[in-house]
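Just below sit the structures, each encoded as structure tokens.
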Structure I
Amino acid sequence: MNIKNKVAITGIGIISCLGLDVSSVQDSLKNARSGIILDRKRKELGFRSGLTATIKEFNPKSIADRKTRKSLPDFGVWALAAIKQALNQAQIEPALLKNDKKIGIIFGNDSSAVTAVEQVEALLKYKETKAIGSGHIFRLLNSTITLNLAAILNLKGYCWTVSSACASGAMAIGQAWQAIKSGAQDIIICGGAQEISWQSMCSFDALGAFSLQEDNPHKASRPFDKKRDGLVPSGGAAALVLESETSVKSRGVTPLAWILGYGTYCDGYHIAVPNGEGIKNSMIEALKTSGIMAQDIDLIMAHATSTVIGDQVEAQSIWEIFGNSPLVAATKALTGHEFWMAGASQAVYSIIMCQNGFIAPNPNLEEPDPVSAKLNLVRQELIKTKPKFVLCNASGFGGTNASYIIEINYN
């Protein structure tokens, strides 16, 4: 297949509970090293589940100066760090960003809870709004990443945030693909970010969405396993540089991979319970727009958050389209559910693994449920392989869904 009309991925970056760069994340994936802990503070506050992923040893001062940090929440600084990694790998200099109106940013994010709490607490304490810091408004908005980073990076092109629950990161990639494929933009920085905070997760805990298997935090996130009892909240930031074929050729860079196709559909069924229709239609549309067949897919990066209904519905949808042919991986066994970031980190994790010739194990998959057992699941052992075509899934509240297909470049 030639590269005509395909959209390249020329750089990736990651801040994750698995590591603070591509190299450390690769090591964690290869060794099935989990980033999940038990947070005692959450239990003291009254959470049913104290399980969460955590990001360790990140130094925001090494990424952004004080003025920048004033208007960016923690996860915004993570996004900036991931973007800097991706731009460096893509060999894109600041001057190019500043002088080209066809370079933009599209990022997935659906909350900024800590800032909202902070400003209310300041008002209640000091009884005047001037006690609220001037940077709070820019940290508060869902669009905090794109509005801040467009200014920081001097971007002149497209600039918006996708807020569609846990499909946000995947939709950001899909919309970036559409913008470049149409010729409207040449380069787009895209991805997703999610804060890690108790403030953003207490309402999820109230819904009973989280695993209660606190005795061994590393074993709590159990995608496709019969004993799964809920997800484990996580977060971080994942970034990709998407680029047109023309731009790739003119700059003389080698793509890491290509985005071939994208689909997004809604269930139109229930605000919190999926029925599989949307994710099934999204996968079919991704195949249709990619120009490849279902039998060409070598690996599916499942959304698979470790919820009882969600995993089963996705597994059935995969089975109906693909049967048991492609490998089906579930990296959330190691990361937990990265929410708004998850649909973007799927791309980063898949590129890291495929280009290094392995698929990370699902160490917590001891016995699949009957529906999931029909699939060719990656289980407790690392698999040495180099998949060429990868399909990534993401789903969220409201029945939102998105799927995209990546072709790994091994040249």
Structure II
Amino acid sequence: MRPRLSLMPALLIAAAGVSAHASGFAIAELSIAGLSEADAMVANTYSLGALAYNPAAMAFRKGGYNLGLLGIDDHTQVAPAGGTGAVVATTPHWQTIPDLFWADTIAPHTRFGFGINEPYGLQIAWPAQTFPTLAQGPASALAPTYTELRLFDVAPSFSYRFGAVAVDAGADYYDVHRAILGSPGATVSGSGTQVGAHVGALGHWGGLGVGINYRSAANVPLDGTYSETGTAIPINASLHLPWQLAVGVNDTLTTKLGMEFDFDRTGWSRFSSLVVNPAPGAGGGPTVLTSTYDWQSSNAYRVGFHYALSRHVRLRAGYAYDVTGATNTDFSARIPDADRQEFSFGASQRLGAWSLSAGYMYVLFATRTYASATPLSGTDPNGTSAYNGTYKTHAQLFGISISRRFS
């Protein structure tokens, strides 16, 4: 049983081996306006698309809603050591992610809102023969052929305004709808739910805005199944979601031009170890597997610009530098993450109480060459020479949204 269950670690840090949006497997894009400004939105009070980034901004508006759809086209390849050339991941290139945020007035200085989005996820698939060490013999059972995570967050919030400063508090209900790990001849799947929390504040003085938002870490318990032809084994584990802190300053430079600078930090150091246990339905027993990942907390730096071309048309652009939390110590081809640069632009058109927005982002990952001197000797290829090679990734994100402000 143990060699089979050793497949679980990649599932539980899951999310897409290639996350095209933020370090690790986080997805930073919570609205199309945010996408257009490289997600520098935590101190923004004017855009409905900023509410998902810092719900304290609700208190500066009468209410409204923003509904968007994000499309992702990513391309990942590896030139494995000992291989014959580059191998392209066969992940479906086009993926779509919805987002919604709705807010309304419940008292003169109090607002209630809720958001629905996917803050973590995506997927990656490698052909079974990609890595020579894992291409034949018993080790072929460890080949990382498919990894997927779909995780939704339903986030209700309350905000209250004290003069020029607003605060908010709310919950994050995480629903891991689908987590799948595939390897030759076997599939591991799991799902589960958990509740986290978020708090924030935003001050607005004339043309200056200062904001902060914090989302707590959460351990999502997963009920999973290892399955192959004629066999199904129940297992339990936890998906450790990191804490996130964002701080930003938004300034009106001229009557038409404004900018924002954000600093984000994500607590990826929570991925120090992973413990997998048999489910009670499997008869219980001792710990099946303990695995170490050695991730570290990482930073992102974002700058966004918005320009009022006219009373009804606003242009946006942004740039971000996002540092990966994945170290070389336990590198995994299921998450071949690397530092990245993000370049974005977009526009919005107001039509009375309605607004239409569109945005685009190009994500360029740094080329990552992994060369471990540790040979594969057990059932976990992470951090070993089995994954040696040069990894390259780039991605494009497209989005459209519709917003309506309440009078």
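None of the figures in this text is laboratory data; all of them are computed from the coordinates on show. Keep in mind it's a predicted model, so treat the numbers as computed, not measured. Cβ atoms are built from the backbone, for glycine too; each structure is taken alone.
Where does the value -10000 come from, among I, II, when helix-only ellipticity at 222 nm (-39500 (n - 2.57) for each DSSP H run of 4 or more, over all residues; to 500) is the thing being computed?
Numbers: I: -10000; II: -500.
Label of the originating structure: I.
When distance in nm of label points 7 Å out along Cα→Cβ at positions 135 and 239 is computed for each of I, II, the one that comes out at 1.7 is I.
Quick check: 23 is what I get for relative contact order in percent (Cα under 8 Å, 6 or more apart), calculated from one of I, II. Which structure matches?
Numbers: I: 23; II: 20.
Here the read-out was taken from I.
State the single structure among I, II that was used to calculate FRET efficiency 1/(1 + (r/R0)^6) of positions 183 and 231 (r between Cβ atoms, R0 = 35 Å, to 0.05), giving 0.35. Working through the options, I get structure I. Of the structures labelled I, II, which one yields 18.5 when mean count of other Cβ atoms within 10 Å over residues 23-30 is computed from its coordinates? This figure was derived from I.
Can you say which of I, II returns 0.05 when FRET efficiency 1/(1 + (r/R0)^6) of positions 127 and 159 (r between Cβ atoms, R0 = 30 Å, to 0.05) is computed?
Numbers: I: 0.25; II: 0.05.
Computed on structure II.
The maximum of distance in nm of label points 7 Å out along Cα→Cβ at positions 63 and 87 over structures I, II, that is, the highest value, falls on II.
For mean projected area of the Cα convex hull in nm², for residues 151-222 alone, find whichever of I, II sits highest and give me its label. If you can, show how the numbers build up before the last one.
Values: I: 7.3; II: 6.4.
Largest one: structure I.
Have a look at I, II and say which one yields 30, 28, 18 for semi-axes √(5λ) of the Cα gyration tensor in Å, as calculated. Of the structures listed, the value fits I.
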